[in-house]
Structure I
Amino acid sequence: MPIALRRASFAKPATHRAVALVVLGLLGLAGCRSGLAQRFQDHVNYLARDELAGRGVGSPGIELAAEYIARQFAGAGLEPAGDDGTYFQSFPLAVRRSLTDASRLSFTGDLNENRRGRDFIPFHFSSNEEFTGPVIFCGYGIVAPARGHDDFGDIDLAGGVAMILRGEPDAWAGEDGRATHHAMFRSKVYNAKDRGVVAVLIVNPTPEEGEGDELMEFRAESAEAYGIPAFHITRSLANRHLASAGLGTLAQLQERLDKGDFVTAALPHVQAKGFAGLETEQAPVRNVIGLLRGRGPLADECVVVGAHYDHLGIRKPMRRKFKAGTLVREDLPPQIHNGADDNASGVGGLIEIARLVASGPPLRRSIVFVAFTAEESGLHGSRYYVEHPAVELEKTVAMLNMDMIGRMEPGSDHVLVFGARSGTGIEELVERASRRVGLGVTPTTDMGGRSDHAPFIRRSIPSMHFFTGIHSDYHQPSDDTDKINAEGGARVTRLVSQVARQLADRTQRPTFEAVMPSRRQSRDAAGETPTYRVVMGIAPGYGEDGQPGMAVEQVSSQGPADLAGMKAGDRIIRIDEKKVANIYDYMAATRNKHADDTVRVVVLRGGREVTLLVVLASAK
């Protein structure tokens, strides 16, 4: 239940303690910058230490992290705002799924046994029921009424097994070069599920030159579940049964689909039978919640300040490595992903904001501090919170989220703020606060959608995400404590504390402004992942900082860009004849390219234009 913020129940501290805290807070704001930076680094060092093993959901390490955060909240003077007078808000979550030897898939007429990992593999989002049904080829599984397109047509699919091509026709890609939401597994599976199928079989489209027909790796750490058996099968397995049914080959069917033909048809006399054979481990997980009560007639309203404290745990690195300009696969053992920037840095900021604000004068509104769990596996902690808030959502005036605030570039003074225009007056408030702390901000209409502010945005609550930028260590074992810019993190911490204080203390609450998102932003808000056909081997800059072109943050060794002479710090302004102002222009300029195509890339370097010839590599 939400906490009732009754003004009469406000616990008044001893006067001498309150005065001392105010004085200490003012001294801290006045000049102890290095002290704040050291405390910030200390929090990151603890949360990202090897002993916590990457803070994977359901692991002992994340429980140690939760207890640490709760102790810090208590030390800052926050009230417990979780369950039963504790700092913890618990809920059950499927934390891990694994494949067993019971996995099986067979078709009418199979002469040999289909082997898991060679011929098929269940998706991590599959359900675990046994199924049997007639196989029906359903094209790309796309339903797009606005385009007059429905791959399922009027065919009765009830009780059937839908065979669906992965992806979408190339011509469907958006102007930004990304695949549309029609290409996402989620869309295809739910389209088929809504039509009564009992299972879904997804098969790769025709490979690009140099690519193989690889099955997806099963993601044991994922807790997604779409409520229907779903398998990835090889093209050779699909082609055998398409041929036996007289429908032709996948390549022929795809060619017709890409021209706009309707090719959905049952495979006569072919039935599929299978069982995913999954084991699911469910465990209680915990948000950590502390409350700083306001005083006065607005004390029952609140500002939420949050950051997620989970990370990836121990897993195989998702690493891109190039050799002579070509992407190569590495068979790496599981490693600890400590997540120093993602997101021990945000939690370090959260704890120190609690200290800064609690040590200052009382505020009109309350502030709820939340360390969210299970962000990496799907924003589960923040989604649960908005369904079970510590203070009613109607009384929540704004949400401030910190995710990756620890890698401000040396010499930089900028922070990217997603959602700065999601509420009336917020952008101006942020800019005033940034001037006070000596930071520049890059506000954007893009509200973002892949972090814990997104569930609040969807409830029409003005929300912001503070972010110092992407880097090559993102979601890698190398995201470690030695690379944290503690002084930069401390500056962002001061900025967010100023914004939180102003939102909590000003009389008028901001009104939510629904900035119309682009099609790309809508996909991001749904947590969907873009599809890339070719890469240069760079880490692009995601924020627009008012300078021309798109910043190149990192260049992968022996990647296409590196071999062409591109350097970190360059700014791409043109690719062939297309102007590039940001990441979306960059993707649009490469969306129709293929591996081994050569593009002319013009970059700004030291105020001069430099032309480079980049031979693109396949993204797979």
Structure II
Amino acid sequence: MNVCDGRIIQVDLSRGGAMTDLGHISDYAPFLGGRGVNQALLVDRLPTEVEGPFDPACPVAIGAGLLCGTGAPGAARLSLDSLNPFTGGIASSNVGGEVATALRTAGIANILLTGRSDRPCILTIEEGAVGVHEAEGLWGHTVPECDRLLRQSFGEDVSTLTIGLAGENRVWAASVMADGARAAGRCGLGAVWGAKRLKAIVVRGSAPMVLAHPERFRSVVARCLQKLDRSPFNRRRMTYGVYCYETPWDVESPYRNFSGEPIPQGKIHALHPDAFLPYLVARRSCGNCPIACWTTHAFTDPDGTTWRCEGLQGNDPDNFGAKLDFQNPRDVLKGHALCNALGLDVDTTSNVIAWAISCYTSGLLSAQEVDGIPLGWGDAPSIFSLIERIARREGIGDLLAAGCLRAAQCLGRGSESHCRHVRGNDLFESLWQSPAWAFGTVLSPRGGTHTRGAVIEERLRDLPAELAKRWYGLTAVPQEGSTSDVERLVIHQERFCAVLDSLGVCFFVASGRPDMILPEDVAALLSAATGWAVDEGALLRIGERVHTQERCINWLLGLPGRGGDQPPPHFVTTPLVGRYRIDDEGWQSLLDRYYARHGWSLLTGWPTAATLHGLGLEALCNRLREAGRITE
């Protein structure tokens, strides 16, 4: 199958899985694939009167990146896009595993799911054929159980997407889990699947991808692999997995619900990556990625229970170790494994639990209201009990099931002061020290996440002057802590991340570092695979188109523009270790420069019609005009 081939299909769950062909991926070439095509499908087919993410009319788009299945390093990522229960805007997530490659080699590029099944169901895709099966026997099973049972029924060579108990119960923190272990989280997509009564998708594919210029492609791949093998940071990741940092925390961390206190030095030692190595039993890759950062850690509790933690993330020690104050690596591993089994996003779940502990220790929640659980920082058994209750919506778990903002609005008593969120989406990221990190996180259209535009300046410390000029138009990267020219760093990152998601290439092969895969390398891979003449400039212009489209879907859905681009007040009013805070005046000036560079209105924060037309987004501009958003 040619790289530029691949069908786009619609599957209507209300009509027993009736399938409609919507065209081919080549019809959406300006958006590449993955996230870009998913969101273009939403622009085309999102009903005007849809009543939120749990409305049967709400579509879910699933798309494999354009380079998935080609052998490009790290090209195994799947994008899922819909509506976000936390923000009311775009829900967008990206996940590894084997599903994206299986989907592309089954002849399918993107799927648009619509409607709601009468009963729990499974969707199967094999060599382009779609089937729907009852899932009554799987409803109520954990994610690993479901994945195991699906492989028993359909074969060990399939790849799976499943939801757990959290998704079945429409818990907003619910993830869609790939291959029993990898989470598409942060946006409540598991809850959206639960509302559709879709338990799982099973995919099998085997058709090889035909490249336009195979020899040239292999040469570019070899060059990229050499870079990855030489990178010291990447060598650490190949040893430890995702959580590989030489210093887990400096000053900044979300310690005890972003208290502003420094994390104790003893914890830095106790939860160093080296402390997790005794429990590491296996490593594997998504597809043929050379990094193999998909780790398996295992240990046995004193009661004889064996825990397997698949895919430990760098977020986990922050979420469980710092934010909730766990002291033991095994408790961090168990927290991650428990969330995976129940189909819960670890970032959102840990954040709402941190809110509950803050409220309980401040006297805002009574012992009776927390089901008699003695909540406290670092109390792993109590926190594990809360995780179970959230997934099942039992007792206090029902209050916590929609995130900290809704819980605080329901509870009242001033409890919102303990809630850390961006646009209603529970927050993982600390935002005090780095303006480039904070700004990229807050401006993410999906609501508070570092994976769409946040920049770690330290990783650019050795950026060659030629790249600084080419990427940012600067002679040198801004000093850490400075707001000067931060908008240039963030916009470049937004564009590159949009391209990576649309091609299905994992960010870990780039990691924002000049000694790993660069935009010019990605452009060369795309050109050799497809035969298109794409250089770095053209590639980043596509990224600008995809990012602007994502931003405008929020506008179409009625979200605020500039008013929603403000930092959480906690990081303005509460300093970290008495020194670091977000400067609000500097933030407003940064917003002005950011909007101007994008070609957006400084007053509203939304793109102008001229900007949309210049990016080839005429269909989106027309939808915005029909909705009364664009009036000029």
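Every number here is computed from the coordinates shown, using simple stated rules; none is lab data. Bear in mind the structure is a predicted one, so any value in this text is a computation, not a measurement. Cβ atoms are built from the backbone, for glycine too; each structure is taken alone.
Descriptive notes on the structure:
- Structure responsible for 15.6, with mean count of other Cβ atoms within 10 Å over residues 104-111 calculated and labels I, II on offer: I
- Ranked by FRET efficiency 1/(1 + (r/R0)^6) of positions 376 and 464 (r between Cβ atoms, R0 = 30 Å, to 0.05), structures I, II are topped by I, which has the highest value.
- Given -11000 for helix-only ellipticity at 222 nm (-39500 (n - 2.57) for each DSSP H run of 4 or more, over all residues; to 500), calculated: source structure among I, II: II
- For Rg/Rh (Cα atoms, Kirkwood Rh), for residues 88-407 alone computed as 1.06, the structure of I, II it came from: I
- When mean count of other Cβ atoms within 10 Å over residues 112-119 is calculated for each of structures I, II, structure II comes out greatest.
- Ranking I, II by distance in nm of label points 7 Å out along Cα→Cβ at positions 312 and 384, the structure that comes out highest: I
- For Rg/Rh (Cα atoms, Kirkwood Rh) computed as 0.93, the structure of I, II it came from: II
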